[in-house]
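A short reminder: the numbers here are calculations on the coordinates, not readings from a lab. The model shown is predicted, which means the values in this text are computed figures rather than measured ones. Cβ atoms are built from the backbone, for glycine too; each structure is taken alone.
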Structure 1
Amino acid sequence: MKTLNRFYIDGQWVEPAQQASGAASFDIVDPATEERIGTLAMGSAHDADSAIAAARTAFPTWSETRRETRIALLERVATIYQRRLPEIADAVRQEIGAPISLCNALQAPIGLAQLRAAIDTLRDFPFETTHGKSYVCREAIGVAALITPWNWPLNQIMAKVAPALAAGCTVVLKPSEIAPLDAMIFAEIMHEAATPRGVFNMVFGEGRTVGARLASHPDVDMVSITGSTRAGVEVAIGAAPTVKRVAQELGGKSALLILDDADLQSAVASGVAQCMANSGQTCIAPTRMLVPRTHYDEAVSIAAAAANAILVGDPADPATRMGPLSNRAQYDKVQRMIEAGMAEGARVAAGGLGRPPGLTRGFYARPTIFAGVHNGMTIAREEIFGPVLAIIPYDDEEDAIRIANDSVYGLAGYIATSDPQRARKVAARLRVGSVRINGAMLDVSVPFGGYKTSGNGREYGAEGLAEFLECKSVTM
């Protein structure tokens, strides 16, 4: 049984402020077994205040450090992170139920990739540019509060912490209470790397307490949040009275447009795999598959076969390709959404309600394919955050683009085609922050973020670092 009862504030491990009187606690549950594997002490507004004060005190010195000093710190972090990759992977497996194969291949290494990309960006970033008799300098915005989710925990932690420190900001990290094990390892890495006191701080807590305090505190200059659209709106409202910057990476309902010249078998199978990865708990997952009406039945058949072939089971088994959902609330939501799809007339082509055969405990959902879907159905409008794919027919390319853009979200889009020039033209018309063509993988060196209710601001690359900077012009 694990007991996590310390926060990292001002370069040291501290107990929650309410420890003496009994701090609130949160059960750490293994989603594969539904058993409690530990407890997590939850912070209060007072703990957030202490972390903010430490970050505020450290800011003047850290913000004036040389580029080389910041690079040296991040490189020390990378060295230690590399050494602890197996521990990180196993922690993610335990806390969110991701298959160990996925944890070893992506969940743990993606954080390291984000860190190295931030180092590369920092090496050449133009903090000062000349314009005739004037110059423009870009300076750290100040204390940055970073609120991260549980689904790709190390990716989101590092995508915020690394560029914030590279920019010269000091930070207070509030990781998800659902994924605390990897966050504790990360804080240990920051400590071992000799991060200066107050530059990095970490406090666990609920969004309505610690998160709300971080958003509203006058000594926090910026909040960067990855989470649901609802959470992003709450943070923005809390931040408004102090007019602080808010960067948001929020929900999505991304469409995969399979054009009529694509290899249907390959495109559909790839789309199913991308949708179901991480049990469908990915904000950019292509959960709407748009296929030509003339090939609709064939596409549904291919998708159903691909979903039925996914091995769902124990995340500790290297053969497993899909583990459980991360928690009971998420499992219950997915079941409700499958019920809604059936009630609205969509046809279950694969999967459906309940656990996969042979699994009697754990938050396991069945990889589900819905056919007979139109874009007005709940399963085509709302983010499910589970292994559920809706296949929608279209009449022509114009119709496909219209359907893809008919969403309150605009995080990502996907295109399958044999014509690169056609792909570029269609990509230009999608109202989304990023587009992947023919199964392209995530590129952490280019900006990432959304349109519409999928958020504002960008992460990754030079644009991600710039989010943590203020711009000052000086005229001679």
Structure 2
Amino acid sequence: MSPLPTTNALKFYIDGAFVDPATPKTLAVVDPSTEEPCATISLGSAADVDRAVTAARRAFETYALTSREERLSILRRLLAVYEGRADEMAALISREMGAPLPFARASQVGSGLRHLQVAIETLERFSFETLRGTTLVAQEPIGVVGMITPWNWPMNQIMCKVAPALAAGCTMVLKPSELAPLNALLFAEIVDEAGVPPGVFNLVNGDGPGVGEAISRHPDIDMVSFTGSTRAGILVAKAAADTIKRVHQELGGKSANILLPDVDLEMAVTKGVAGCFGNTGQSCNAPTRMFVPADRHEEAADIAARAAARFKVGPADAQGIDLGPVIGGAQYEKIQGLIDTAIAEGARLVAGGPGRPDGMNRGYFVRPTVFAEVTPDMTIAREEVFGPVLSILSYESEDEVARLANDTVYGLASYIQSADPERARRMARRMRSGNVYLNYPAWDPEAPFGGYKQSGNGREYGVFGLESFLEIKGIVGYGAA
């Protein structure tokens, strides 16, 4: 692989320009396919966050007053530039977080594209003011937003925050994951090329203690929008508490996939394995707990084992692969530990298992793994793995499976499979999760996305994403004669 361009890798984007950090400090970005550095970035500090927030606060005074048409013009220019640099973006994402290149182009970059298109469509039709009797209810931009985004779906999560915030009239400071930061630097170039006004969008690279905490605590940031682990989300919320800012969180998950007795088991299990393994299992809403009727458990395990065996693992730039590496060494070791624990606790390994796939001795590659005879008390059934590992559990009745599916601290997503749509709908209403997906539907970027319980609060995507960046004002007597 050739070296990646690093023109702006050591800089931040603040007030419409690429600038040097206040204090030089660097971090190597590691290619997870090779375990070798592929770029070097700067790590920011509280001083860099202060500078970015000052720019965003100053820009908010004018950007908040822009018209719908002015903001639409900015978003449409952003869309045009983003489309023109999509192949560059895909190459960066593939290299820095290990997504196979076709997947990076179609899904990683493509999801960001759809969020931007949906933000434009939403802004075109959204009503910011409603007269209720004599009271005008106005929805106005909340202010300066701190955004902290993850490495697993980098452009999806950047764009589903940035695009609606721009549509709302907010200004922002973004801290992308330091594990996959290059796509965000390219996005800053796209913002600059699109002519987004200086100070409206700012980017400061860094880690959680150095930049994430400074954003969360900053008194001039009005809202923090965070996507990441539940553990980190707790730290963000605590840091933000002293300034009473709005905190929007999309956190972890341990999503149930309920296969009701009337399903085509071959189809439902095969698609369930693919859903769990997508993005090398690194999705917060992955269907990682598959519930099957007890009398068909062995059949489901055999189908899942065959399905898992068809997944080809390899370097992100290799031809014909399905799964790339996981993001890094810490994640690899966590997954290996959970696989070992599952075996020790009595889960039956039917596919994959510990270690790298045969013939691989470098790169953070995980064997596509399936466990059968998993019980609800096992660690593998309770902890988020964030890798290509599926657990199969049994149930005897619909009442039991509803209880078991909801028996988790998480509540991001649930999946229901049934030949009877009404039966699936009834089960969906029993799920304590922010999303329920019936019979493997297509992704809907306008559906509200977010979780119950320890999976977070607030909702993203479509109109729900726009409204999350708006404050409500009631002007009483506005309509009086």
| field | distance in nm of label points 7 Å out along Cα→Cβ at positions 33 and 433 derived as 3.7 - corresponding label from 1, 2 | value | 1
| message | When FRET efficiency 1/(1 + (r/R0)^6) of positions 17 and 81 (r between Cβ atoms, R0 = 25 Å, to 0.05) is computed for each of 1, 2, which one produces 0.25? | response | 1
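Assuming 4.0 is distance in nm of label points 7 Å out along Cα→Cβ at positions 369 and 425 as calculated from a single structure, say which of 1, 2 it is.
Values: 1: 3.0; 2: 4.0.
Going label by label, the one that fits is 2.
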